[in-house]
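Every number here is computed from the coordinates shown, using simple stated rules; none is lab data. Quick caveat: nothing in here was measured; it's all calculated off a predicted structure. Cβ atoms are built from the backbone, for glycine too; each structure is taken alone.
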Structure 1
Amino acid sequence: MASIGLSEDLRFLDQGSDSVKSESRDGNFKHVSFRQCQSAAGRVTYNLVWAYDWYQTLVRISKLASSTYRRLWKLNDDWNGIILNRGTTRLKRYLAGEKLDDFFAAMMEDKNGKPHNLEWGEILAEISIMMNAGSDTTAISLRNVMFFLLKNPHCMEKLRTEVDSVLDEDEVVAPYAKVKHLPYSRACLDESLRMLPPVIFALPGRTPPEGTTILGEYIPGDTSVSMSAYVVHHNESIFKDHNVYRPERWLGESGKVLQLYFIPFSTGARGCIGRNISYLEQTVLLASLVHRFEFALPQPEWDPPIPETTRDQCR
């Protein structure tokens, strides 16, 4: 996401660690762990039930309630320092006249070069969301689909046959143009997202002023409402054999009907804006992996329990 968003390679693989610079508002610097800081706030919020209108109050309460929460919020401050440092670095390149095709450039001006004049705090907030939500959730999705394919070798073999049919033998990274329309590949990804959505809760919405009725229950106006993607995706009346990994359910006309109940990215105008990027990353990496490598579980019988809580889903 640093490459797509800021035209920058953080070089974690080359340096053998995820150490990155964090900058405070008074100009002090320190090196911190990218991964620890990235997930810190989420580790607090996933342990608590959050009412968005009370967010700042709940932050203060959580800091008083636990030393662990205080430590995690401190790591979150360091995450904000990472974003400030990377955003400032990219801004300097922009002001120096570098013409780069990334999200930062799109936030600064439109395609005709007209400035958007966004506030600096708003730009940093967008960078934070892009760097955080855009990486961890996709990584979880890829981990899950590989697990399900390894537990279902016939699915892995069917996917490999489809991928190999469009890729040359010596291709290392699958070109997106070659693999983006492979139906079984997309079905494997969607079935994994159904079984274990990386984020199991949908973004909250508001009921209209006059209230509304949901599933036979009247909900007063201006009430925050949401639903669990995990619960919807495991509704037996919609998804038969809901605990069975079966990519074929997404193929053909019946698969198009099921898309109406498929909400791993939430839905509507406030759904995940990074959905297409996530599919691009997952499609290319999954095809590249199954084309080049053979995989196996350390123990074929390994079958960890699948918890249904937000906390465990996001560990």
Structure 2
Amino acid sequence: MRLANTDIRALHVFQAIVEHGGFAGAEISLGLTQSALSLHLKKLEERLGFTLCQRGRRGFQLTDRGAIVYRQARLILAELDSFEESLSELRRRVTGKLRIGLVDNTVSNYDFPISEAISGFLKKMPEAEIEVVVDIPEHLETEVANNNLHLALGPIIYHREGLQYRQFYVEKHSLYCGRRHPLFLDSDDEPKLSVLRQHPMVVRSYGGDEELGIIKNALVGSRVSSMEAAAHLILSGSFIGFLPDHYARRWLQVGEMRNLSGSDLALHTAFFIITRSSRQKQPLRDKFMQELVAILNRRLHEG
């Protein structure tokens, strides 16, 4: 069987379905409907002459042959990406798509260098495409490990084998309540821990251990997977919770939130550049990394 462009596209779809454990996650990742994903998978199975997976009420499960095809597809698609980037390097121009992963709500942080780095990268590499994926840290690490992202920027959950982590930034988080919360008009500038423990607290599904390490025995009222969800709950007046200072600034300025943190309640979250540990050159990633590091070094010297 000779691979056509349609086969390569179908293998990309199949790989995404497997790595997301079914169609739901792949829909978001690829921007395709479930019917389109099913059509790609059906055509691939017809080309191969056998079933790749079982899908139904019991969920998604690879067949034995499907597992073999998945392993081979990962190798083939990784080699194709590498081949395309190598050819571009030979032509002294970089083409292809750079895939970057970010955690949510970094756009309000003027000190976060990603927008400036993207601008500089695209000015120097005008023929390159760029894709930005926003997700929770755990998923970003998985996507880098699976070679679906060139790099990710954010806090880390696990130190995964096969990945490299380079710290480049520290983000300060403080404890906040909304205007409708009983503590908003409290006369105490820095409410005592014993008082804070009486109020339901929203914590992140990632990073929650750090938050609960600062306010031990907190009354956990809700767990969320994004800063936006935490902000909604805090603004409701029913919860206290930690938010990045740059993100909460807009509500502080209009009197919709209050900072409850004293000197002992600040939380500092380290951000890392996460890449795969590989000696193989990746021109797109390497060019972007050069741009990012140059910005960080310049800011360091500017003080």
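Using semi-axes √(5λ) of the Cα gyration tensor in Å as the calculated read-out, with 42, 26, 15 as its value, let me know the right label among 1, 2.
It traces back to 2.
Hey, helix-only ellipticity at 222 nm (-39500 (n - 2.57) for each DSSP H run of 4 or more, over all residues; to 500) derived from one of 1, 2 reads -14000; which structure?
Answer for the origin of the read-out: 2.
Given a value of 0.20 for FRET efficiency 1/(1 + (r/R0)^6) of positions 46 and 102 (r between Cβ atoms, R0 = 30 Å, to 0.05), point me to the structure among 1, 2 it was derived from.
Derived from the structure labelled 2.
If log10 I(q)/I(0) by the Debye sum over Cα atoms at q = 0.13, 0.15 Å⁻¹, for residues 166-285 alone computes to -0.52, -0.65, which of 1, 2 did it come from?
2
Have a look at 1, 2 and say which one yields 2.6 for distance in nm of label points 7 Å out along Cα→Cβ at positions 190 and 246, as calculated.
2
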